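The data blocks that follow each hold one structure.
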Structure I
Amino acid sequence: MRQKAIEQADFSQTGYCYALSLIAGKHKPVILYCLMEYEPVRFNEMQRYMKNIADKTLSQNLKELEASRLIERTVYPQIPPKVEYRLTERGKSLVSVLDKLCDWGNENRQ
């Protein structure tokens, strides 16, 4: 009986699933955490902080976070081009969640 109830549950419309859809993936939480610690951050700095991430992967993740309105991209009209990323107010509202995840990880690391 319990198995049947689990099979019928639909979590796709929950706030939990929505939140995860915005930050899911290998790199997005790390990007957000990096911006939380060091903002504003330029693309090359972000790459150095994250170490083994391809340009294309970082660029795609930044675009997705920007589309989700969690980060903002500022382009300065100069040569060479200067672009900085920072958390939006919406992104800053995730800081307490990321801090709690960090605390949990530190407390439960084996």
Structure II
Amino acid sequence: MTDQSSTLYAKLLGETAPIRWQELQPFFARGALLWVEGSQDLVAIAQAVAENDQARVAQCMNQGHLCKFEDVRAEDLLTRDPQLWAVVVAPWVLVQERAGDSTPH
């Protein structure tokens, strides 16, 4: 990881915060949410998006680690109201649910 890359990672990590689904609904309505699977490093994927690393982002999407929000997932989150973690990489908000953990991965 280069100094610039590690600085961006640290910046994104500092901007990652817990959030509830209710607060994310306006972003869902605009189509601006991306889902990061819980086993993945939310900040590392956000960094790939921020750096416009098309190969890595495509790989994450092809492997199902990163995807656009579907209505079914939104309904599930509305019903369960779990704590989520989010980080903004304009124009996107990347969101992750971490079961049994209180910090982003």
Structure III
Amino acid sequence: MLSSEKDIQAVIEQYLRLLEQRKLLVYIKNNSGALKTERGSFLRFGKAGSPDFLIFLSEGKTIHLEVKNHRGRQTESQNQYQKQVESLGHQYYVARSLKELIEFLDF
């Protein structure tokens, strides 16, 4: 069993890449955070609370996928993001393993 979110994300990304190669979906690995510049300020990127992956399926279906390990919990900004996208009719899913994602996608 993979225990770190980073390891789980890596395995999930390999799986999504395979599905994309089969033309079953398109995905984006979504990064957010900040980098310290040479001047000591921070360059922020991404949207706070946004998920680890955006998955685009046929018929306009979009899944916002957050990856957590078995102990991981969503932050408040992630909860807010989830509420916003679900209010617009999008799906938001938290996967704690590749197996969970495979069962959820049901290809």
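Coordinate-derived values only; no laboratory data. Being a predicted model, the structure only gives us computed values, none of them experimental.
If helix-only ellipticity at 222 nm (-39500 (n - 2.57) for each DSSP H run of 4 or more, over all residues; to 500) is calculated from each of I, II, III, which structure is the one that comes out at -17000? Write out the running numbers ahead of the final one.
Numbers: I: -17000; II: -14000; III: -11000.
The value was obtained from structure I.
In terms of Rg/Rh (Cα atoms, Kirkwood Rh), which of structures I, II, III is highest?
If we compare Rg/Rh (Cα atoms, Kirkwood Rh) over I, II, III, the biggest value is for I.
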